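Just so it is clear, none of the values below were taken in a lab; they were calculated from the coordinates. Remember, predicted model here, so these are calculated numbers, not experimental data. Cβ atoms are built from the backbone, for glycine too; each structure is taken alone.
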Structure 1
Amino acid sequence: MRELIEHTNLHQAYTTVMTTMDRLYKKGLLDRFAEGRAFRYTPRLTSEELQRGAAIDGIRQLLGSGDTSSLPLSYLVEALSAHDAQLLDELQILIERKRRELKAAERGTQPPKFKEQR
């Protein structure tokens with residue numbers, strides 16, 4: 001804990017950082033190991049895993065907003081096209097791949113594996 005305060009630009013009290021780390025541990029975002037009378041914390045998820053989870057949660061909230069129309073999906077398409085029109089092509093590839101996976105799962109077969117396109 002002291003290492004975090006000493007080696008970063010945190011301007012918080014030690015107890016504030018300790019409370020925050022404990023809360024993150026209780027939420028399952030950190031692991032902790034006893035080291036003498038203190039704890040050493042490590043992240044449970046990689047940055048990519050954390051971003052993926054946050055994105056999935058946000059999209060699920062948007063889709064579960066009670067609006068049964070395709071309006072939430074249009075927001076996603078609008079955001080993608082505003083960011084980079086090529087992302088729409090990538091979205092279409094991902095949708096087609098997922099459709100093949102779902103059809104294969106219904107038939108009880110495995111879909112062919114494709115390399116990630118970037």
Structure 2
Amino acid sequence: MSASEVTAYIKAQESPKKETLEAMRKMLLEIEPELEQVVAWKSAMFKYNNKFVVGLCAHKAHMSFGMPQTNLLVDNPDLKDFVVSKGSFQFAVDQVLPKKLVSKLVKARIKEIRESK
């Protein structure tokens with residue numbers, strides 16, 4: 001699994017999902033350039049030190065921002081305007097999430113990974 005598979009996953013999506021995924025991918029790599037890109041669970045996934053940080057998945061009517069192996073999304077006040085489940089939250093197919101929110105979540109997850117050693 002590699003960045004080329006993530007590229008193929010993104011390119012296989014319809015517009016505007018494809019553009020949203022590409023913008024989100026670019027943002028994630030700006031926040032943490034060391035993220036490894038893979039495809040898992042039919043999603044574009046980003047790993048740090050071989051642990052999952054975040055996943056992006058295109059669904060029929062929405063996108064999802066997933067964070068497996070963590071509880072950072074549960075009862076998170078920053079996500080009060082989103083439909084949240086234990087491991088992910090939904091956003092519009094044409095909506096790039098705010099960088100401040102994504103950065104906060106990604107950095108918190110990477111901190112968890114670093115501290116779990």
- Supply the structure label, taken from 1, 2, corresponding to Kirkwood radius over Cα pairs in Å, for residues 41-96 alone with the calculated value 11.7. 2
- Task: Taking relative contact order in percent (Cα under 8 Å, 6 or more apart) as the quantity of interest, name the structure among 1, 2 where it is greatest.
- Result: 2
- Comparison of 1, 2 - label where FRET efficiency 1/(1 + (r/R0)^6) of positions 9 and 73 (r between Cβ atoms, R0 = 35 Å, to 0.05) is highest: 2
- Task: Could you figure out which one of 1, 2 the value 3.0 for distance in nm of label points 7 Å out along Cα→Cβ at positions 49 and 65 was computed from?
- Result: 1
- Upon calculation of helix-only ellipticity at 222 nm (-39500 (n - 2.57) for each DSSP H run of 4 or more, over all residues; to 500) from the atomic coordinates, which of the structures 1, 2 produces -19000? 1
- volume of the Cα convex hull per residue in Å³ from the coordinates reads 96; which among 1, 2: 2
